[in-house]
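In what follows, structures are represented as structure tokens.
Derivation of every value follows stated rules applied to the coordinates shown; laboratory data play no part. Note that the structure is a prediction, hence the values are computed from the model and not measured. Cβ atoms are built from the backbone, for glycine too; each structure is taken alone.
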Structure P
Amino acid sequence: MLSASKEKLLSFLNGSSQYIIPFFQRSYVWKVENWSELWENILEEYEELVINNNPKSEHFIGTIIIKQLLTSQVGATEYELIDGQQRMTTINLLLKAFHDATPEISAKTWINKFLTFEDSYGNEKIRIQHSKVDREHFQTIIQNKDNNQELWEEYKNLRIDEVEKRLENESRIVGGYIYYRHKIENECNIDDVRKYINIVIEKLPVIHMALNADDDVQQIFDTINSLGVKLTTAELLKNYLFSAVELREYYEPYWQSVFEADEDAIDFWNREKTSGRIRRTTVELFLYSYLVIKKEANVKLDTLFKEFKNHLKDLSVEDKIAFAKDINEYAKVYEEMPDGENLAEISFDQHEKRFFHLIREFDVNTIFPLILLIYKEVSNLEERIKILRVLESYIARRTICKLTTKNYNNLFISILSEVNDMENITAKNLLEKLNSYAEVTNKFPDDVEFKEAFFGKYLINKYSREVLYCIALHDLNHAYVDNRKLNFSGFSVEHMMPKNWNKNWKTLPDGITKEIRSGKLLTLGNLTLIQGKLNSSLRDSSWSNKRAKLKDYSTLKQTTDYLAIENWQELEIDKRAENLYAVAELIWKK
């Protein structure tokens, strides 16, 4: 390492220095909370300088790591921007926003020298050369000679909250520029533009680390990650794999083409999901699933990159190329699996979507490696749906019977290993395997145990909601229904006999104790779905009042079929449980 020192941003924004963001680096990901934090730092320093007359005040904003490149260009000194591309990109967008907002020509000329420079031939060079994903947006904004007026016209009359909402659907590069332009135009005294720029280039220092040609860039990335700088598993893996000269030509066809093809692809892979109690990105869950398939063994999400390094460390260049190609093929398969907004509204006969909806609501994330393998290896749609229906029945029955999920991780890896060895992966083969299990940790509940669960098991509301939702979808699945789809988000679980039954339900049938009633009202026979929620007074009111209100709240057969009953008691709950089970048995066959 050549040096590590504190530097002002000015030292990076003058002369003929040009910073190249490596092709294998992450795209620009900063958003409103990041832009806002930097803006607050600038305003604080403005107050220190202008109001408190404190020129020594400054605000450290992070680290910039560069490595000088050997180049044939004349009149430009090129550096690879190893870390700090998010900050440097943001600073350039901020400076460009000041440039476009000020009417003063001399100020524009001064600011522009930080954003661009001329090489020895008089050609304009942009200060930061972005990677492929962001290059077009960034260069268009920075090199625009008309103050980006056409773009600004779309936003200039909006409130900042309206701007922020619209920016959710914009390129992050465009978003950063518009955010700062709006702040400058509405919150700054533009006559002080030089003071603001001086704050940016003089009073927001960084730690500057310069690498020499012999420094291991990958080791630097690992060190940064260990110190808490947010580098994702995907970014670390990409850097580790494609920083090798022999693999660079494969970056575009095998990685960039799927993970960074465009902004939609980037948003898809960076979308967060819940995995246990932790939020994980889609790409992390994909990489976890992929490595489990390859190792046929458990993989820790918390040390996923380390697991990949161990997997790759002894591979030849040819094997690493094959690995990159394999990742690409599996990622394309993963993209086709139903997810997110696609699951908001479904019908019963959309079997794939229903399966993914159920495992999401039942929190069965450890099955994803097995499902990814099935999608990769079973191209016949009809057979794949049969396989998903077998797995759906297995998971649904075990969940409703309240059988343990503690062994699911090892269980699904075991099944994956056996599926991997099958010459033909079929629903019949998988069903035979599941039916062979006898232990409580893995058995496939039979009809007797499944039925008993409807009368005596208490599920958490989230699971009850999913069971009742699937039953409602089945009830709508016939030719006389105009719309067979239901939007899941609007439904909540309601107790037909309320938990606080003793307020208005004083009479107990013969042989029924308070303890029996308090348990029975928690079973599926007493639960139904309604749109919205009844308020507490209606929820606990008498049956005659409650059933009248339920008519207003529900059109589902699982509710309306029972609203003519005069007395809602334990016998009626059991009869309804019998009816619900009859539908569930049709949905989730063994």
Structure Q
Amino acid sequence: MSKKIIALILIISTAIFGALYMYRNIFSFKDDNNIVALTKGKLISDVYTDKARYYPSDKVTVKIELNNELQEDFRGTIYIFYKHLESIVGKAKIQVNIKSGQKKQLNIFWEAPKDDFKGYLVEVYAVKGNKAIDNKNTAVDVSSDWSKFPRYGYIANFPEQSKEKSALIIEDLNKYHLNGLLFYDWQYKHNKPLAGTVENPDPKWKDIANRDIYGQTVKDYIELAHSKNIMVANYNLMYGGYFDYVKDGAKPEWGLYKDPNHEEQDNHPLPHTWATDRLYLFNPANKDWQNYIFNAEKDAFRVYNFDVWHVDTLGPRGMVYDYNGNPVELSFTYADFLNNAKNALGKRIVCNTVNEYGLINVASGADVDFLYVEIWPPARAHYNFLKQTVDNGYNYSDGKKATVVAAYMNYGIADRSAEFNKHSVRLTDAAIFAAGGDHIELGDTGMLSKEYFPSANLKMSESLVKAMRNYYDFLTAYENLLRDGLKESDNKIEIPGIEISNNGSARTVWTYAKQKDGYDVIHMINLLGIEVSNWRDDLGNYSAPPIIKDFKVKYYLENDNIKNVYLASPDINDGKVMKLQFKKKEDSKGKYLEISVPELQYWDMIFIKK
């Protein structure tokens, strides 16, 4: 055999061996859940999906933005792994050459699995040789309907602006996987939401705060949201009218009164500079009022292609009466009003039950897509009330309805220019998400700090924006362990050497467990650095909780059939799963797992696969 042939064989053999070695090493790290990229953000600047929600078997487009800041050219491979909880369900790779300082966008296509109502983490790695140079993740929600796993945001401004600008705003909100947007105060009047007529709608009008609202902007936002599989909700009050409601055809006989002699109509005062200085309230049980407001809403829906009527309320009003002097228990009127609205409009319905007023009746008797509760201190100031609200919604609806919580952060400083406190925001989201709920907080203004959504004095820092991307990726990817039929467990949890609580007390790690078929789930929320257990952090001065490293968790359970134990956290490695070491032990209290946990920042979720 000639030397040339031998050399050629050696070259080919080396190439084949090298390829096999590369394949083994590169694809072996998919199972190594503790891998950390050598750099973060130096090459992969962003990863996101083209839509907020997908139907089973849909085509998913994963957008990978590359910006080479490595100070050298990158010639390597982009690997994409699609994971459902701890299991890889798909993968892809693409060769990339990108010079130092160059930018590039990749679009990777994936056919979503056929299973409905499932969340997936998408892990993207830039690999050179057999080393992960960079990593960034996103998430995918495959759900045929938004109502099972709602992730609710908002649009509060509708100025004259180009469709391109509106598209940028929707694209940004889509990166958080928000599958529903509440269009706040878009309407003309509460008792006459459509400006003009169905045949000749006004192109521009004043809202209640005398802001200019442009109909084309409303239409653009709706169209753009729909292109992302985002539902859009038309906001209005259940029972409100302007000072001149009689001129618009409403009648005092339909009103809600503070006295049995209909001398003073109940009302909600507003700033004197607004289009009406108060909203006069009507009796939701009055059929004439129902017909009136339903017909007004029909007109609005005919012109603007909303999917949902988001019905607002004002909570308990004390003793109130109808026009004839009969006492009205407002909370008992909600379900009938909402069901009649759904039948009349043929649209989805969501209703705000403020501080849970009316929640039990809506949850058990109204055909709403999900439950929505605006909570307010001081009655509901404690962290535990966030969980309790979500738990109540689940229990009152017999496990059929998800809950979205409106909880306005750093409220005490919301009237001055400042930044949101990133620590209290993360802890509040941890408390809501771990319980199985959603937090309406993100929208076109950034983040909510007040019940008047256009208020935008407080801004999100760059680090908070990054944290929120991780938290919403986490909420989406792990929806099946967070909000998919889990039930409370009374299994005991201990963390030796660390003070814990099961009710969100200050200066503790808040721990509790849940269960579903095949899994136990342990949540740990780090409140050790919190001096008071109030979620709102009115002054915006909470400090970061101290990071706890390399500690043990004792989890008492009788089931010996434990396959593996995992940890996932929105605070660590962009939410990817880590496999944990554990030992089966027993003491005087019973059998338990001793689980080795590497780190707790704000919130860890341990899940035990049986």
Structure R
Amino acid sequence: MCGIVAFVADHSIAERTVRALEQLEYRGYDSYGFAFVVDSGLEIVRGVGPLSEQAPALIAGGLPTAHAAIAHTRWATHGKVSVPNAHPHRSFDGKFAVVHNGVIDNYLALRRDLTATGVVFASETDTEVIAHLLARHYADTADLDTALHATLAALSGEFGLAITCTDQPGLLVAARRMSPIAIGIAGGAGYVCSDPIAVAGQDGWIAYLEEDEIAFVTEDAVRIASFATPDFPVREVQKIALTTVAEASELGRWPHYMIKEINETAASVRMVAGMPRSAFAPAVARLGKGDIALCGAGSSHYVCMLGQYFFHQIAGRRAICHSADEFMNLARLDADATLITISQSGETYDTLRVMEYAQADGAALVAVNNVAGSTAQRMAEFPILQQAGREVCVLSTKSVVSQTAIAWRLAAELAAGPDGADLTDLATLATQLDELVQGMSDTIRDVAERYRWIEHWFFLGRGLHWPVAAESALKFKEVSYIHAEAMPAGFLKHGTISLIDEKFFTVAFIPNAQTDPESFAHVVSSLHEIAARGGNIIGFGHDLPASFAEGLLEAYVQLPSVSKFMDPVIQMVAGQLFAYHGAVKLGRNIDRPRALAKAVTVR
């Protein structure tokens, strides 16, 4: 969940490295650091906090003239947030600097061994052992390839690495095991990065490392090899034009990326509605042949839950759904099965592990992602690219809605057969979402601001609206730092209703009484049980306020309606607005909530 970028060129690349690293700040902003290769060796610059707050001063203060640099923005795993724990980490002999994304499982044993030989550690991190191991093996052999192979062979866990050595200042080394790394040539420089957005918009090309591969990058050439054996067998570099990489997103007139991206939600739905049937047909044909499973993590898991309802209620197909972190403890897939994996980044650690697990059993993979060329897109037989545009805010908004639209379309296309799905409701949904975010945002803001001081919340839904409640509770606590938990409306009376009092508020996502009368009746019954115990309820629904008993709801937001399957998406966006406006009034860091990172690439 950290950002890595490195450049090597025949000209100074110091400021360019700073600018590129700023583009990766959404992957981690606890601390940042640079190792500039200069004539005297390595010049290390590190700091705590977001790089964006310090970049102008760094640039104005004068950066060193360096033809090579590695850089890192950190999301802390091992060791507290501090300058000594910030990357890059330098070896005891001063020859190597290393930046790392991932987790080294056996770092304690390696650290003890190195300490026993006199190495003094400067940090609490697992990463520092890599730098010292490189130096130790290099001192023993005076051969960089041998030192690299011995070091990588000693590491247990996952890693994406960028390495520089003062003895070869015109060379960058990158390595990957279960953590994404891209390499290539852009704008007259060789580069390494953990996310191609670091070089978006530049002239050049990109390639991706596969598992257990190493790359040697110079200013004008790249060599990719396997580090499974000491001789580093080379494979052909598969170059992709950088024009396929998403452009950086500008904030423009918006106060935060979160509200900007909520306002782009309707466009992301129109994109899905406009995709040709051919984009779905191969995956749909495969889904018709065997069992269906869905897998995601965080917000994407809740999209998968919605997909489970879609396949059952629209296509009449049973689909199993488990969160990626527990999938392998609960399910096995046979060779006729199809696994649909959903991940905004396409690099989510737990989801990629499930994909490997399913492939080993012979299952086919459908990958729904918003990043072209991501690991998930490359692994899947049936990749589906969302094309929702870059999402900068750590909280996923338009991407989640886009994923939901794709899950609906997969189920609808499967149910429709050769005639193809009727996309009228999807197009209408886009129109209604525009009206919601432009016309009702103030109404939702007023409710959110009025009750922002409440410390404990339930978020309830039933049927299709239960995953919406879960996703909305996640958004709410992510950005507000206030306790919220979600559950199916019918589950509340099985114990947790004991928490209800006048200080415990409930957000209810209420189905439309016209299109889903049974679920509507069940939810309203649960709300009466809450009200009878003094609980306060904020309702998001589609019916007239008069549809509810007087005094049942503390506040009610009447939303537009499209259909049984589109209305939950409208409620999902209303939940995003509710979370956003409350957090703004509380003064939270909207786009970079504490302790969170955009792409969860570690376990």
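Hey, distance in nm of label points 7 Å out along Cα→Cβ at positions 97 and 297 derived from one of P, Q, R reads 5.0; which structure?
On the way: P: 5.0; Q: 6.0; R: 2.9.
Computed on structure P.
Taking distance in nm of label points 7 Å out along Cα→Cβ at positions 41 and 193 from the coordinates of each of P, Q, R, which one would give 3.1? Spell out each step's value before the answer.
On the way: P: 2.4; Q: 4.0; R: 3.1.
So the calculation was done on R.
Who wins on Kirkwood radius over Cα pairs in Å, for residues 153-408 alone among P, Q, R, i.e. which is largest? It would help to have the intermediate numbers written out before the result.
Values: P: 21.9; Q: 19.0; R: 19.5.
Largest value of Kirkwood radius over Cα pairs in Å, for residues 153-408 alone: P.
When Kirkwood radius over Cα pairs in Å is compared over structures P, Q, R, which one is greatest?
Working: P: 28.3; Q: 26.2; R: 25.3.
Evaluating Kirkwood radius over Cα pairs in Å on every structure, the highest lands on P.
So helix-only ellipticity at 222 nm (-39500 (n - 2.57) for each DSSP H run of 4 or more, over all residues; to 500), computed for just one structure, reads -7000; which one of P, Q, R is that?
On the way: P: -15500; Q: -7000; R: -10500.
This value belongs to structure Q.
Thinking only about distance in nm of label points 7 Å out along Cα→Cβ at positions 81 and 233, which of P, Q, R has the largest value? Working shown, then result.
Numbers: P: 2.8; Q: 3.6; R: 4.5.
The maximum falls on structure R.
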